[in-house]
Structure I
Amino acid sequence: MPILEIDGRRVHFVDAGSGPQTVLLLHAFPLNARMWDAQVSALAGRYRVIAPDVPGFGGSAGGDGASTMSRLASDALEVLARLGVARACVVGLSMGGYVAFELFRRRPDVVRALALCDTRAGADTAEGATGREAFAVRAIERGLPWVADELLPRLLGPRASAGVVAEVRARIAEGTPAGVAAAQRGMALRPDSTPTLAQIRVPTLVLVGTQDVLTPPAESRRMAAAIEGARLVELPGVGHLSNLEAPTEFNRALGTFLDGLPS
């Protein structure tokens, strides 16, 4: 994976394929850019695909303090700028969706289209933020095996294969407890993106697994209804990490959306 130095930190990213358009893939918590392997393979024949690791995950070094959505959006924008990419189709899943909202608010001119996958627009409740802080403390104390054990039942649907479970556990193990804690604290600080929905005027896909318990389909339906012209796709029987549980169906929905964008 290529490496850039951003604000004194090492940022790893995938840079694959070629084409007249670029797709930026923003990964979920607590995984890394390798969660997009199937999507990179499916898209790289006709798009340039870029997927950064956030601090403390995959090959990216951690930073000081919380990994706020502002910091993660800044990193993604800096990667694009240094690679000479002026506009991209931005695809975010879960935490990646939160980053996509922040990126859109900061630089709407960079966003050619949006795909908001298994995510939500609302901010954390006070109770939710408290829970994230407790999780951050335990992640530091108990390590990544505990993180995987705690999250796997909520990240995947009840019919997820043993292979997918093993892959998610492996991706989690490629992070750091400090990165997990920083991301949890950053998500707790994220703003409410609900007012942003009415400002989105680019083509938008909203995609969700019907068995997603972390960001249930009702959240995606509300987002799609509030974004002018948004397309809603629900993948049956699939949990939160829909791209891993149903890569064929996910790739079909995402590819159809991207291929149908005006040139």
Structure II
Amino acid sequence: MTSPYSSRIIKAGALLGDTKTLLSHWDVACSVSDNIQRIHRENLFGKASRSRVEDILTIFRQRYLREPSVTNALVTLTRARLPGDVLDRLLYFHAARSDQLVHDTVTEILVPLYERGVVEIPPALLQSQLSELLANANSRPWSAVTLLRATQSLLATLRDFGVLQGAVNKKIAPAFLPITAFTYIAFYLKQHQPSGAKLLELPDWKLFFLTREAVEKSLLEAHQQGLLEYHVAGSTTRLTFPVSTLEEFADVITQRASHAA
């Protein structure tokens, strides 16, 4: 049985600065290969070694280039200079969805700990929980060195993404998802799960430590702000948006941000 988990996080990290640089220079009118060649040619990352640039581009492809609609929407949002906490949440969301290890570290390890009242996450605790996660997935055991490095990388990555906080001693950060970021994620998820009722139950919300009740509260807030329409009548749930594509919704968000500025 193939394990769903990879140790590639060791070479990745959050890469927030590099990702924003790439997105701000991305030409949506060109192909992925043309963009990549231009990035190499223009030496976008300055003094970074060739192998490091390849690592960055590999992770960038994995996280943000698999769906053209996501790439285009993120380019629009990056160039609109949205508040950092909004864009960072969206980059985290797509990064976690593209890497099962990151996703499950949050949803299967951190969320249950948080629900039990545990917020301090020392490396030894995460390493132990990570080893158990791998075992439960029938994954081939990782070496002690790989497990340690993956643990350290996960702690640093989740800190940079705002899931954890603390320079040395990490703890789970207070849950925070701006309403514009929430609505973008709801739009994206609805494209994959058309049922409004089932959308409320998706495990992806656990990436932000949101309960079903918290998701519904945010949907109502987004409805009040005119970002979407959310209605519940008995067992019927209706969730609709003012536009039909993710790229169009990115424009809605940027227009709202410009009016608020």
### Message
Quick check on the output: -13500 is helix-only ellipticity at 222 nm (-39500 (n - 2.57) for each DSSP H run of 4 or more, over all residues; to 500), derived from one of I, II. Which one produced it?
### Response
I
### Task
Using FRET efficiency 1/(1 + (r/R0)^6) of positions 130 and 178 (r between Cβ atoms, R0 = 30 Å, to 0.05) as the calculated read-out, with 0.90 as its value, let me know the right label among I, II.
I
### Query
Which of I, II yields 0.60 for FRET efficiency 1/(1 + (r/R0)^6) of positions 66 and 234 (r between Cβ atoms, R0 = 35 Å, to 0.05), as computed?
I
### Summary
If you rank structures I, II by distance in nm of label points 7 Å out along Cα→Cβ at positions 122 and 250, the highest one is II
### Task
State the single structure among I, II that was used to calculate mean projected area of the Cα convex hull in nm², giving 12.2.
I
#### Entry: Given 25 for relative contact order in percent (Cα under 8 Å, 6 or more apart), calculated: source structure among I, II
II
### Query
Of the structures labelled I, II, which one yields 15.4 when mean count of other Cβ atoms within 10 Å over residues 50-57 is computed from its coordinates?
II
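Since every read-out is calculated from the coordinates, none of them should be taken as a lab result. In this text the structure is predicted, and so the values were computed from the model without any measurement. Cβ atoms are built from the backbone, for glycine too; each structure is taken alone.
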